Each structure stands twice: as structure tokens, then as C-alpha cells.
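Listed below are the structures to be examined.
Bear in mind these aren't lab numbers, they're just calculated from the coordinates by the rules spelled out. Bear in mind the structure is a predicted one, so any value in this text is a computation, not a measurement. Cβ atoms are built from the backbone, for glycine too; each structure is taken alone.
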Structure I
Amino acid sequence: MNTTEDQLELARESRLRSKARRQGFRVEKCRARSSENPAWATFRIVDVQTNTVAAWAGWCDYGLSLDEVESFLADD
């Protein structure tokens, strides 16, 4: 069962995915299933036209928080 906080986080994620689509990007969430994985529950932004990673953080192709995703999309 989702808490209200979880639901708000999912709604925010959905809103940012829609905003990214309008700007020609795709927001992808790391599919790691273990919370011990450093990339777990983090995101990356992909340029849809070139299918290349446009934004990430850290040593892997993910690593962005939702705040960082929002900041990237606000800059464009």
C-alpha cells in the first residue's frame, strides 16, 4: 500500500516525464532492484532524437535525483 508521500513522489515523477517528452527527452529510472546498488532509484535523461544520454551523475549512466531532473528540465 502506497503512502501519500509515495503517491506524491510518483505524481511528481510522472509530471517530470511529461515535461521531458515535450522537450524531446525521456526520463529513465534505474531498474536496479537492490537498495545497496548506488544507482538504485536514480534517473537519467535521454535525448530522444539521438538516443544518447543527455544528463546523468556519478560513475554510472544514472545517478540523478528527481530534484536534479527537474533542474535540468527547467534550464531548457
Structure II
Amino acid sequence: MPGTNMIVMFQAFDSNSRGDAVPAAAAQQAATESEAVAAADKLAETHAGAVAWRRDVQPAVGEMSEPIILFRRGLVGDFN
């Protein structure tokens, strides 16, 4: 769709003392879907979980789609 951009993000999660997922760090943007999936996969090896997702963005009208999960492993909390 004209005027639509895509943002691709990934984030790692750790678990707190109650076993809840908490962000290990702020979500990071990737250049491509495959880069985000590879980064999340690597993060999942050393954290409780990780997720990679994308969103379609239409800046001209200020709209953003719901996240489309590309990769998810382990304990993942709110990343929306």
C-alpha cells in the first residue's frame, strides 16, 4: 500500500522473582525481518525469552497495525 512503511523490532525478557516476564532491555529496531528473527533467536539463548515482530505504519494518517509476531521463544511479556 502506498505510504506504508514497516518497522521491525526485537526484545529479550528475563523473569523476576515471581516468575513474571520483564523486559531485559528496551526493544530494538532491526533493518529486516530476518535480522530481527536472528537477533531474537540469539537473545533467547541467554534470557528467559525473546520476541521479534513487525508493524505496518502509515505515517501520513498516523496509523500503526497490530504487531505481527515473526519469532517467539520462551517467556515473553508485554512488548506492544
When relative contact order in percent (Cα under 8 Å, 6 or more apart) is computed for each of I, II, which one produces 35?
II
If Rg and Dmax of the Cα atoms in Å is calculated for I, II, the one returning 12.5, 38 is structure I
Of the structures I, II, the one that -12500 was derived from, the read-out being helix-only ellipticity at 222 nm (-39500 (n - 2.57) for each DSSP H run of 4 or more, over all residues; to 500):
I
Comparison of I, II by distance in nm of label points 7 Å out along Cα→Cβ at positions 25 and 65 - largest value held by
II
